[in-house]
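Below: a set of structures, written as structure tokens.
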Structure 1
Amino acid sequence: MMKKAVVLLSGGLDSATCLAIARNQGFEAYCLSFNYGQRHCAELVAADRVVKALGAAQHRVLNFGLAQFGGSALTDTNIAVPIDGVQPGIPVTYVPARNTIMLSLALAWAEVLGSRDIFVGVNAVDYSGYPDCRPGYIAAFETMANLATKAGVEGHKLSIHAPLIDLSKADIIRTGAALGVDYSLTVSCYQADELGRACGVCDSCRLRAEGFAAAGLTDPTLYRA
């Protein structure tokens, strides 16, 4: 039997690559996406496309309302998404506690499924300075998961896989392309429109475009005119 893995899937470039890696490693993927009050739902439509293209045993979308708290340009429309290029420090697109909540929900599903593996597409190289994308955070969450769960206490070690964490955006794209990821299906833009068209100027768009250029591959992103 194939081992089960819960894969966090946003519908973006990184998470699509992460799903392809999990599938290539022989895991049966249980994909988990989130409607957390983000600016747009185009990425959730993209996640559905990615699952259909790459394959998964199940795909679920959970709802939780981080927009009730705000505090981020991705959950509060009164805070503008930066468009002047990636700057030092933690940007206003950081969503407080987002990865911790998502990984915790993935952990809950993993226990129910009898899965010992969770895949997350965080990256600590070409990223926007988010504190919950660092190797130390992933290691700490894995330690917590094994202390806080029935599976962990009973000796069934849970592993948090972050296969992209040390890769450049170009290397992520090369890896995904080699595994057959169709990046035209994905949406990475922080402020994509209802059709999933990218703005081309937010940090995520800039990092994505630079990644394709550095990888020597054509950028299939659909941009707004």
Structure 2
Amino acid sequence: MKYWCDNSPVWSHYGNASSVLFPAWERAFAAVVKHYLPVVQDQDLKARMVQFVNEELAHASAHEAFNKRQGLEELEAAEFKRARLVLRKPSLPYWLGTMVSIEHLAACMSRSVIGRWGGRQGRDYKLFLWHAKEELGHKALAIDLWRYLGHSDAELRKIARTNQAYVMGGMIKHTLKETTKDGQLRNWRTWRDLVSWSFFVTTKVLIPMLTIYLPNFHPNKKDDTKYMEVAV
């Protein structure tokens, strides 16, 4: 079997695990932001919110097509069921806090994706690289809206602990579960990739995402110019 990412079951399943989440949760976060549009008076922030919604919906549609190609529709559907809670009550501050923490996680993941696969050719690589650059482009929208509405950073940190664990735990579990199927672990290259992937996720995603717990955290403190300049 040929896997789409580096011809590796580990890296391909890792990419698939993230893509399974995107359609449901990108649409859910778009719904949260749309809910707040009428109460925001700052026109610059409002324009950023509209752009965010358009980008999130585009990401959702693109990953739905990817998931269909990869046979991930059942897992995607399960995430849509979970995301219904958001759509039922997008006004809950908890969901905006969830969005802040996950958008920060998405920015960390985006840097890791561009840093490792930037400039790669191929339909699927280009999809993930395009998505990553747009995530970095709107990385500060969620927290700026959170603070505009007067919510506390202490509450944000409590929410972040729950949601970052859900997302990263689910992705890691999916990657390991799928990689152990069909005798893939009999191949020494798979073991090599597991070690490399574990180090990559820990150093490029898990540790960087902890900055959300620092005092006066803000995504724009991280200069992402070099990532935004990578050709897609």
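Laboratory data are not the source of any read-out in this text; all were calculated from the coordinates shown. Small disclaimer: the values here were computed from a predicted structure and weren't measured. Cβ atoms are built from the backbone, for glycine too; each structure is taken alone.
Laid out as a table, the results:
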item: Highest-scoring label, criterion being distance in nm of label points 7 Å out along Cα→Cβ at positions 55 and 215, among 1, 2; result: 2
item: For 2.0 (distance in nm of label points 7 Å out along Cα→Cβ at positions 71 and 207, calculated) the corresponding structure among 1, 2; result: 1
item: For 54, 39, 29 (Cα extents along the principal axes in Å, calculated) the corresponding structure among 1, 2; result: 1
item: At a computed 25.0 (mean count of other Cβ atoms within 10 Å over residues 95-102), which of 1, 2; result: 2
item: With helix-only ellipticity at 222 nm (-39500 (n - 2.57) for each DSSP H run of 4 or more, over all residues; to 500) derived as -11000, matching label from 1, 2; result: 1
item: Value 43, calculated as percent of Cα pairs over 16 Å apart, for residues 119-158 alone, assigned to which of 1, 2; result: 1
item: Structure from which 24 was derived, relative contact order in percent (Cα under 8 Å, 6 or more apart), options 1, 2; result: 1
